[in-house]
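These notes open a run of structures that come right after.
Rule-based calculations on the coordinates, nothing more; no lab input. As the structure is a prediction and not an experimental result, all values here were calculated from the model. Cβ atoms are built from the backbone, for glycine too; each structure is taken alone.
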Structure I
Amino acid sequence: MYALTNAQIYTSNEILDQHIIIIDQEIIKGIYPKHKLPKMIKQYNLCGAILSPGFIDLQVNGCGGVQFNNGENALSTQTLEIMQKTNHRFGCTSFLPTLITTTNSCMIKAIDTVRFFLKNNRNQILGLHLEGPYLNPQKSGTHNVNLIRQPTKPMVNYLCENHDVIVKITLAPEKVKDSIIRKFNKSGICVSIGHSNATYQESKQSFNAGVSCATHLFNAMSLLNAREPGVVGAIFDTPEIYCSIIADGLHVNWANIRIAKYIKGDHLILSTDSTAPAGANNIKEFLFSNKKINCLHGVCLDQNGIFSGSSLTMIDAIRNTVKFVGLTLYETLRMATLYPARAIGVDNKLGSLSMNKIANLTAFTQEYKIIMTIVNGKHVIF
């Protein structure tokens, strides 16, 4: 048992000064006024830093110089270990490794790899995000159009049987039957609309079938216009749909993030869509799903000039949202903690600081430098 002292605590529900947090094993024992600090307890003085729940990222293709999505050899626990350690360095305690459109064999190996890794890494990697392959080729982005395909009954059954590992599936609902969406949803998998050219009506129909999220708002989806609201219009017109957004100043204009926040409120989530250069030094090119990607000044593009993920870390996304979008730090932190936890149904244990929640925490300075990350109550050594 130990205490964290001398911090400004953002619990996700309020901001507390002159308080302490007591950690007991892997849980938060309580948050108390500092005069109630127990005697003889070990203390960690955070020297006035900001203390928040650990960040949660629902879309991480890679980071720290590695990619999860780069052929079967990359689908390893070693890759996941590097990604996890890199995320910890930047305050992200929990995330979904993301596998974009690939072969069935790679999907199966990814599921097996993540399942094995989960056994000894609770509350960190939370499961797998399958982004594809059931997408619309018209909105393929960096995905291999030759691998985009229709779902088959055996594969749908297999994915549903592995719902303990697969947390999220991104698909284009105009290419997938409502019955399949309902089946994914009933199995407990969060179904997200993305890489979709759906009409407003098709999007709304998919929401009724069980789609509850949207992947990287504005990117790779039909946009809002006067006569056809498209996917974006349907998302804006449906308050209960969560949507992620990439706050790097490249994928989405700052004003559009501000507008989206005004409309979506507590259903707008920060995600990075990060790739190998995130949290790494001087990576100018890398392979993403066996395709060469160039990274210049943090911009990740394929040979056709198509955005191919980002070099963003979550602490950078938070800083950008405060500095360039103009949101408060309090609300921005909720977009990186509480709201993603709610979106995938883990807010009973993660995403906020309160008694009996898992002790995943992040401390950082006013300059957005991470000074401490705690996972399952243990200090992470960088």
Structure II
Amino acid sequence: MTDFKRSDVTLANWRTAPFSQWSFQNVSEVVPSAVIKAKGEGEAPSLNLGGLEDLQVPGIDGTVQSLKEFLTASETDELLVMRNGRIVAEWSADHSNPARPHIIFSVSKSLTALLAGILAGKGLLSFDKLVIDYVPEAAGSAYADATVQQLFDMEISVDFVEDYLDTSGGFDRYRRATGWNPDRPDSPAPDLKSFVCSIGKGDWRHGEKHAYRSPNTDLAGIVLERAGGGRLPSLLSDHLWQPMGARSDAMITVDRIGTARAAGGMSATARDLALTGELVRTRGAGLIAEKFIDDLWTGGSRDAWKNGDQTSLFPSGSYRNYWYETGEGELAAIGIHGQWIWVDPATSTVVVKLSSQTLPVDAELDQAIVSMLRTVSRAAA
């Protein structure tokens, strides 16, 4: 810890600077969490940027700077570069411990989707079914007439605003339902499933546009529990984490009755996240059906993306099963406060960036990070 004590970190401030530099690697001390068991033992990686030490990248202000300067300026905690399945560069901030799981926020969505692909390949899940076929409690909500595929593509019409800085409205109530914010005695939030199943429909049709709303993925996690016949942490461990050879246990936050937050509650090491990116790059590596992985690049509706609320991120891109297709051949898993998995098949490269960025969303910084990731991928050869 730097200039504060552990007792200074609370449920009310854990996602804000400077406390986030510590809490993002110690989430389970703040929010109740369940373990996603790995098969191997954790390891402390050697930290070295190798041949990328002097790489010049476009800086946040438009000037050229060294990769190390960029990482510091963008509040990076961990960077890992993997090429052809081999780690070729690693970097860790002074305050960061690369052996500890780091919260990945909405990258959790992308890992949830990989689990869905595995369960679908085993005949346990159908993307064509209605959500209520798995979660009847969603009848009467926005999700009552939606398909599982629409749920995983963020094409659900919901009366809900994704506002990460909200302190008193619907998103705050959502955060309180997840156990991420202190509850309010004057207006207590329900448990997570009850909250999600109370969301009404928006004023557009399902499938019409890309509408990024995190409660969709929390419901998707419940769908997977019903389809897979177990709790989400165990399903992730049994079907994804252990089979792919993760070396360190991951974590996932849970609400007061134990419902896992699939939308953003996972914590994992950069090394194990690189393995998930490598699974995607190698078209499932026999664990996930090639058809499902290929569909991440080709299956997303570009019309829905163009009509949606994230178009400026990748103007010619698409979105499929909680993965971003950039329009230039890469795939990305992205979380607020600067969490990235970058998959570039053209250079056989996977890059993981974990951060404690002060702002949850910074569009200008995101574009600088994309430029950095492309520069690193091309230089990693």
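From which structure (I, II) was relative contact order in percent (Cα under 8 Å, 6 or more apart) calculated, if the value obtained is 25?
It must be structure II, since only it matches.
If you rank structures I, II by distance in nm of label points 7 Å out along Cα→Cβ at positions 32 and 328, which sits at the top with the largest value?
Comparing I, II, the top value of distance in nm of label points 7 Å out along Cα→Cβ at positions 32 and 328 belongs to II.
One of I, II was used to compute Rg and Dmax of the Cα atoms in Å, for residues 120-183 alone, and the result was 14.5, 43. Which label is that?
Among I, II, the structure yielding 14.5, 43 for Rg and Dmax of the Cα atoms in Å, for residues 120-183 alone is II.
Comparing I, II, where is mean count of other Cβ atoms within 10 Å over residues 112-119 highest?
Evaluating mean count of other Cβ atoms within 10 Å over residues 112-119 on every structure, the highest lands on II.
By the measure mean count of other Cβ atoms within 10 Å over residues 104-111, tell me the structure among I, II with the highest figure.
Numbers: I: 18.4; II: 26.1.
Comparing I, II, the top value of mean count of other Cβ atoms within 10 Å over residues 104-111 belongs to II.
Among I, II, considering only FRET efficiency 1/(1 + (r/R0)^6) of positions 152 and 360 (r between Cβ atoms, R0 = 30 Å, to 0.05), which has the greatest calculated value?
On the way: I: 0.20; II: 0.85.
Of structures I, II, the maximum of FRET efficiency 1/(1 + (r/R0)^6) of positions 152 and 360 (r between Cβ atoms, R0 = 30 Å, to 0.05) occurs in II.
Figure out for me which of the structures I, II the number 1.3 belongs to, where distance in nm of label points 7 Å out along Cα→Cβ at positions 192 and 240 was derived from the coordinates. It would help to have the intermediate numbers written out before the result.
Numbers: I: 2.0; II: 1.3.
Among I, II, the structure yielding 1.3 for distance in nm of label points 7 Å out along Cα→Cβ at positions 192 and 240 is II.
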